[in-house]
1. Quick check on the output: 1.00 is Rg/Rh (Cα atoms, Kirkwood Rh), for residues 8-95 alone, derived from one of 1, 2. Which one produced it?
2. If mean projected area of the Cα convex hull in nm² is calculated from each of 1, 2, which structure is the one that comes out at 19.3?
3. If mean count of other Cβ atoms within 10 Å over residues 48-55 is calculated from each of 1, 2, which structure is the one that comes out at 26.8?
4. Identify the structure, out of 1, 2, from whose coordinates distance in nm of label points 7 Å out along Cα→Cβ at positions 88 and 320 was calculated to give 1.1.
5. For which of 1, 2 does FRET efficiency 1/(1 + (r/R0)^6) of positions 296 and 352 (r between Cβ atoms, R0 = 30 Å, to 0.05), calculated from the coordinates, equal 0.40?
Structure 1
Amino acid sequence: MTYQETLDYLYRQMPEYQRIGHLAYKPGLDNSLRLDEMFGHPHRKFKTIHVGGTNGKGSISHLLAAVLQEAGYKVGLYTSPHLIDFRERIRVDGKMIDKQYVIDFVEKYRNEFEPVMPSFFELSMEMAFMYFAEQKVDVALIEVGLGGRLDSTNIISPDLSIITNIGFDHMRYLGDTLPRIATEKAGIIKPHTPVVIGEIEQDEVRKVFVDKANSMEAKIIFAEEVMPDYSAQSNNGKWHIQNNIYKNLTNELGGFAQEKNSKTVLVAIEELIKLGYNIPTKAVYMGFENVTRLTGLMGRWQVLQDKPKVICDTGHNAHGIRYVARQLETEKYQQLRIVVGMANDKDVDTVLSLLPTHATYYFARASVDRALDEKILADKAADFGLKGKAFHTVATAVETAKNDSADNDLIFIGGSNFVVADALPLFFTSIE
């Protein structure tokens, strides 16, 4: 099989949750445990750091990976979903997994894994673990896919767990209150394993984490309550951070969400050092300043072009869109144009209520089964005073927005990972 034929087989045999939604969702660890035994428990051959939460998992995973790479570690990185190429999910020192490895893995093992009937995510994860083991990585950042307690990745025994924040997302599976969602996310807290919690907005959520950590005899660190001298200022599209340990630290990622993500990463680094990781101060500076080059991260308040300025961001729920709306208020432009689309299982009304009414909208449907019909989105948006036209594809929406724009207009593209995924190839010919 070719690489594309291999991907077509994977999507056909094991539909991807991110693309088709609940029909692909397989809760529980049974399949993951069976696959893991089948492949000889490859994740036990390297250290791991587990990253869960509602938003910020990808940014925090990539930031930590960049720092650890600069510290001299060989670093695996498993994240999801991908934006352009499946191989973005599986990287070693920032380099994507080889296409031939993906082909060979499927051809070599399909007769073994097909009877298990794994989900796309379960098989992708095991492929990542095998690849990391064969590449002899020192440590791998493993991003939770959905939830935590029943997520496929929860078979690992990490050195450190990180839970970024708790917001309303995937409520069909995780619960309809923040404490219930927190209970699922807290499932990655392991016995005698320290856990760093990034953001806490409710005492009830805090109690969930404290109770779980106590039951696991696990050290719990709330990032908002340590490093009291921490401050961060946004300037020229980057964050400039100050504290007693790191003076004049620059985070290349400029999205407003990165203020708290940065602190969570710095607190996690301090815990890793206590666990015996050798992370020189210089590695932190270099990792933060060069995270996109070191890891290939895309889609986090990413400037795609100037004149007109085009920015994309993968924020896709109320918690993430609040940051986007705040940041749009700080931008200077003649006219704001927003290309927006959403998945059909998100809290559409809440997200729409957060978006600016003075913008011109281009409602688009991403090229996945889960995408909300653009006309339905436009109708819902009208109830919130958002005016614009509907487009059947992201490409036509983006091109129309660009054609409508003057050089000093601003185009924002977002609302869904899938909208950003469809938009990025319009600006990049390759991500090799």
Structure 2
Amino acid sequence: MAAPLTFLATCDLVALVRGRSLETPAANGSTVGWVPADLALSSFGAIWDENPFGSLGDLRLRPVPGASYQMPKKDGAGAMTLLLAQQVLPDGSTWVNDPRAFAMDALEELKSEFGIELTASFEHEFILHGAAYDGSAFGLDALRAVEPFGSELVHLLRENGLEPENWLAEYGVNQFEITLGATDALKAADHAVVLREFVRDLARIHGLRASFTPLANPESVGNGVHVHLSLSKNGKPITYDPASPGNLSVTASKAFNGILKHAAALLPFTAPSQISFLRLQPHRWSSGGAFIAVQDREALLRICPVNTSGASPAEKTFNVEFRAADATANPWIVMGVLARALISGLRDDRGIVHIGATDEPLPRSLTEAIASLHQDPEVMSWFPKELLDTHLGIRSVEAAALENLSDAQKCERYLNVY
């Protein structure tokens, strides 16, 4: 019998998991070779020809301690171990362009400068095609139509330490959502990377097809990735203050003001596809404007309700939800830019002026968002030059590939990838 395989995995700038596999006995403690130019692959497979790496250089994929996940058996194939890995130089030192290293550096700076640790959770929406029939929005019939997929998914996530909280049918046709329990921010991003692979893989096992595309077509309900954030210091939650506007503590108000200040420039990293901005429109329950509000699903930042009926104290469950992300974005990059924005807000030392809906618009296209980024030198300074150039270069490749397509055709292209 063939030895089981272990896949050493990284997540690239278009949020696709790539890597190399070894027989499991050989994978223990091993690294595998990798190529810098792999970072310049676009969603549709074409590489950005002008990438700064070319044919030069070598990297290694080094497993992340404690980031081992077991993928289930498939017909005719055994189980596989997935090891999240960081891209490092051949001598084992950090490669500054590694997306996970980008998140690590930002979170470490938040802690070292302000003593603040970030807790997070990602909510994922996706489409599941191939069920015997379409169920109703939020309906029991929709969940039953895809059984045993749902039950097995929840079990698989729990067995791998991802702590699933809710599995539900969403509003859209064939749309579902899975939410995970909150954990430290880096691990939450790790879990976001792995969860998408679990969903897609398990769907294939059951003859279904899962897609996390932002939009299946221009008129459909969108699939978002909502990132819940809370702050702690010395092990104690510091986001909640019932005596302050919106229940936001003074520190939290300053920190989240950084996200509002840089909102437009963050979007090329949190919603980076050509179709992401078809979803980020008013009246779509995604993120219709650059404002923070209490329990408003049109807000960029939604202050979530306090669950007074639960056993946990309010300060432990209180959080703010960033709503302008989708699954075409790398979770490590998303977490990194959000942490950097929080740092920026804390350095500015100015709290949020207004809580509630405003007419402050978000960019209406990726082109507009990238223009906003170029007008925000602070956000650009957060990135190593090669990493930033490569991220933007990939977007130019995708723009050229889709230039003559209708919005519906663009949606179809991304549907087939994500």
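The numbers here are math on the coordinates, done by the rules we state, and not lab data. Bear in mind that the values here come from a model prediction, so they are computed numbers and not experimental data. Cβ atoms are built from the backbone, for glycine too; each structure is taken alone.
1. Values: 1: 0.98; 2: 1.00.
The read-out was computed on structure 2.
2. Numbers: 1: 19.3; 2: 20.6.
Corresponding structure: 1.
3. Values: 1: 26.8; 2: 14.8.
That value comes from structure 1.
4. Values: 1: 1.1; 2: 3.5.
That value comes from structure 1.
5. Working: 1: 0.40; 2: 1.00.
For FRET efficiency 1/(1 + (r/R0)^6) of positions 296 and 352 (r between Cβ atoms, R0 = 30 Å, to 0.05), the value 0.40 is produced by structure 1.
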